[in-house]
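What follows is a set of structures for review.
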Structure 1
Amino acid sequence: MALSLTETWQNTLASIKTWAFTNSPWAIHYNSGSCNGCDIEILATLTPRYDLERFGVILQGSPRHADVLICTGPVTLQSRDRLKRTYEQMPDPKFVVAVGSCATSGGVFLGCYGVVGHIDEVIPVNAYIPGCPPRPEAIIDGVVKLLQSLQKK
């Protein structure tokens, strides 16, 4: 059965959109209460030594322009609503990457009086990067695997 011209056009447009997104995702970083170890490693991935930008990833300052939300730290009571609001301000399609053991499981802060838990208790997470703190190579590997999984869809 042959595709109609409209279906062919829609398929072509969808493939161009997927190609453009996977080759130039814009990311925003959100620290929900970490000890800054993961934040330092994320900044290291953006330096020329590791160069996350070679995969097209650019760090943005506004959630309204970002495609990927990179979260570090456990979710605290103070940051829970801000994290939800930041996630809701992002345009669709949006993806979340939890970086570090605190973001993935609560880490050493799990059970503290001001800690809600890990990131996926508040918003859906697409990729997990474990470690305390994870090396820049691990962060790059996690982001690349997320982008590869998006290309297959």
Structure 2
Amino acid sequence: MRIAIASDHAAIEMKASLVAWLVESGHEVEDLGPTKPDSVDYPDYGYKLASAMESGSADRGVALCGSGIGISIAVNRNHACRCALVSESLSARLSREHNDANVIAMGARLVGIEIAKDCLTVFLETEFGGDRHQRRVDKLSAPKFEGVSA
């Protein structure tokens, strides 16, 4: 699988560990940076990751920052991305089964490397459930901000 991965400075060590592990696992990995521990802005790297997803150069994406929150917001600004912030494997599985998430986000200050690997394994191995979920995922790709009746 072709995987794009990006982080900010707070998650650079986790990113390096995940890149090595993913390559060892047989995946083609595009590391979008950063490569140095100098302070950077997570939106810049979230947007780079989103562009890789939109262009089709990656099948799945991994977004990392201190909490995972900021970079997941940045990635989700792109209509081609459905980025799910997770901190355990059940959320990773449901993000794929129910939401067809194509990017996983995690916080390096909140999730240890073994939990991150577990979440990523589940995320990469789980297929989208389709059926009743497809209608909802379609709405995510073409939002209509109309009132919903009670």
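The numbers here are math on the coordinates, done by the rules we state, and not lab data. Keep in mind that this is a model prediction, so the values were computed, not measured. Cβ atoms are built from the backbone, for glycine too; each structure is taken alone.
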The value 1.04 for Rg/Rh (Cα atoms, Kirkwood Rh), derived from one of 1, 2, belongs to structure 1
So if we calculate FRET efficiency 1/(1 + (r/R0)^6) of positions 77 and 125 (r between Cβ atoms, R0 = 30 Å, to 0.05) for every structure here (1, 2), which label has the highest result? 1
For which of the structures 1, 2 does the calculation of distance in nm of label points 7 Å out along Cα→Cβ at positions 45 and 61 return 2.2? 1
